[in-house]
Structure 1
Amino acid sequence: MSQEQFRNLTEPMYYLLLTLVKPLHGYGIMQEVEERTQGRVKIGAGTLYNLLARFEEEMLIEQVAAEERRKIYQITDKGRKILQAEYERLQLLVQDGKVTLADGGNQHEA
């Protein structure tokens, strides 16, 4: 997969990477995402482990430890760059919305 495929992240993808700024295991990721989003975003086990495998394969995250049967993951520099790019893209979307809504939806003609 190319970096292009991670250009627009889904909410679960975004929050998974955001959560892995600190090392966590799968169940901890699910709890952290739900808590961080006040229950708005929930990542089910199937989605979570599919994303973990995909992100690890693409070197966006890496396993940094193992406790008993739990694998502990953390974001890589490559993953952090993708997360930062998505953050900046979302900021632009919000700014565009803010400008348009503040303007009452009126478009300025040149």
Structure 2
Amino acid sequence: MKSKKDPLLELVIKTAEDKKAVNTTVLTLRPPHAGMFDHLVLMSGESNPQLRAIARELELRVKRSGIKGINYEGEVESGWLVLDLGTIIVHVMTPRMREYYDIEGLWGKEAIVYHV
């Protein structure tokens, strides 16, 4: 289900792969939820330094691609960082936080799910 038509999504996935993120999952929203944003991308890092590295590299590469207005929320120590790229929301989480909040479970029925 990986879309070659969305260069920003491809950039996010490539960055996750390059920074060794694990369990990367793309949720593509369907109506009526589509419109808030197109995709949720969830990925995990094994440590706080890796979370920071993934988020910083995503932010850097997206800015280099010409996208402006990136919003970045969260603290590495919390185990959960969120990058709002406009049409894509990226969650970078520790496996423990990801399991606890179960975002896939919340949105999974409303989305087409693709595991990278």
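Values quoted throughout were computed directly from the atomic coordinates according to the rules given, and no laboratory measurement underlies them. In this text the structure is predicted, and so the values were computed from the model without any measurement. Cβ atoms are built from the backbone, for glycine too; each structure is taken alone.
Brief remarks follow.
- Which entry (1, 2) yields the derived value 1.28 for Cα Rg over 2.2 N^0.38 Å: 1
- When distance in nm of label points 7 Å out along Cα→Cβ at positions 9 and 81 is computed for each of 1, 2, the largest belongs to: 2
- For 33 (relative contact order in percent (Cα under 8 Å, 6 or more apart), calculated) the corresponding structure among 1, 2: 2
- Structure from which -17500 was derived, helix-only ellipticity at 222 nm (-39500 (n - 2.57) for each DSSP H run of 4 or more, over all residues; to 500), options 1, 2: 1
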